[in-house]
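Below you'll find the structures, each written out as structure tokens.
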Structure I
Amino acid sequence: MKTNSNRIRIAIQKSGRLAEKSIHILNKCGLDLDLRKDRLLHSCTNFPVDLMFVRDDDIPEYVADGVCEIGVVGINILEEKYLSIPDLDKKCFEILFKMGFGHCRLSLAVPDDFNYISPQSLNGLRIASSYPSCLRRFLSENKIQCEIIELSGSVEIAPNLKIADAICDLVSTGATLRSNGLKEVTTLLSSEACLVKTCKPINPEPQLTLDYLLRRLKGVLMAQRSKYIMMNAPKSSIEQIKKLIPGMEEPTIMSLTDSEKVALHAVASEDIFWETLEKLKAVGASSILVLPIEKVIA
């Protein structure tokens, strides 16, 4: 039950790789969070929002039940919950958008000396995983018979301990696998953090609060993915430049005292790499500046 009907609750991971990033983005949205140790609920002092720090695999249910209006959770958790809890109705929450962090993949890995040819190479093996439902689906789709060993942590050491022959675990850089003598062979699922929203009815006042917050979140995420680029260029190169800048909308073009050149300003919705700058230079662009964007309201 909410003590203030105007406030909304956001469920985020209480510890782990998504927690810090989630808080950082909320701070970028202008939220002044009163974070105190050993508390489940944390209030925002300048916006009608409360944060609930909970286990990541509890977030889908909190949002589905309407305890929290929105939550930040990995796609990997959503997939595992869909499969492992038959009563969890997917229609009770929706994915609003991806958050742009927490990228990882759920993959199968085997010892370096294992002769892996195809998924059928795993037939008859023991596979350790913290994602038994996702693994079970993959095995069923590929008609593979394996014994699934459910582990809650340190899955990567299972082959060395002779607990399992292979593992199915989250992989980010692959460094942990390599340090344990394992190689990644098959990806089951690509994942990143996403924002989920309850489909339970929300009263008008907290819905207005949620609309404001979502607008800020979208602006922050758009700003993180975008760059502001300025340059001078020959008029004859404008069409070439527009093709070179990734994700660019129509640029702002201003005349210069040199009648053959223009100043071109644009927002690029993707990263500008050094190779892009070299190509811009090659078509005549000069004085090229690439700047970060703090905030965007579309």
Structure II
Amino acid sequence: MADNVQNNQGPQTTGHVWDGTLQEYNNPLPVWWTYAFYATIVFAIAYWLYYPSWPIGQHFLTGFGKIEYTNAEGQKEDWHWNTRAKLLKETEDAVALQKPYYDKIMSLPFQQISKDPQLYSFVQSAGKPLFADNCAACHQSGGSGKIGMAPNLADDSWIYGGTYDKIQETITNGRHGYMPPFAEALEPEQIDDLANYVLSLSGNKVDPAKAAKGDELFHSNTAACFYCHGANAKGRQDIGSANLTDKIWLWADVPDAQDTAGKVALVTQVIKGGLNRGVMPTWQGRLSPEQIKLLTVYVHEFGGGQ
């Protein structure tokens, strides 16, 4: 009798015993855990029914879930749930959310957009991903540019002009800068003289005698550099020729050269080989007019806009 009472009051076992004393308890699971387990089963079944799931032959269960979006023809269309349809719907929602801001941007002149705190905030938030997706590959993050690839958009040197209208024109139509090679048109000594003169314009130490000869050559019809860069060597924005009198270098990495000889060699290379790398593609047709105008304001606000 005592053993039976003890067994009734003690923990239940499955009856399995190992090594004479080791027993397997048969305790019931907590009620909350049991219900949670059943809930996961119900959730899994509902999930399988709503979303695409099990393969069936060469197809699969598409699920009952539907996503409605506007297709490329502007018609409403619904499709079973998938990541592509979800992306189209989220894109449509984002465009609808941004449309009032873009409409306001298109209705205002450039100077007033940055003065509206709400619009300015939108330009910064929407312009950042636009610039990152379409411009940063060449102009780098923040528009800092890279010598030998693309100009710095955050300084005040704009070879085609840094006004709102000029920036918009550049983005819309693109640019194609060009400088002819002089390797065959000039003697090596003449190119060396020109390189010394060009470096002297921005305050670099050079050979004075060579720079004097280069000055004469620069303004002569033999080299005719002044046709593009101007008689004062400050460049021409109408054709995108560089200002040679500042310390901003786009194609020759003069600032990183260790000595005068290295700087002369870099400028010589540009004069001899010319330039056909200053190509920026047109974004008309790739970006909407609203996006181009927003990007114009965004780039102008980097700090170098005029």
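Quick check: -14500 is what I get for helix-only ellipticity at 222 nm (-39500 (n - 2.57) for each DSSP H run of 4 or more, over all residues; to 500), calculated from one of I, II. Which structure matches?
Numbers: I: -7500; II: -14500.
It traces back to II.
Computing mean projected area of the Cα convex hull in nm² across structures I, II gives 20.9 for structure I.
To which of I, II does the computed value 1.35 (Cα Rg over 2.2 N^0.38 Å, for residues 42-153 alone) belong? The correct label is I. Taking distance in nm of label points 7 Å out along Cα→Cβ at positions 202 and 274 as the criterion, the highest value among I, II goes to I.
Bear in mind these aren't lab numbers, they're just calculated from the coordinates by the rules spelled out. From a predicted model like this one, the values you see are computed outputs, not experimental measurements. Cβ atoms are built from the backbone, for glycine too; each structure is taken alone.
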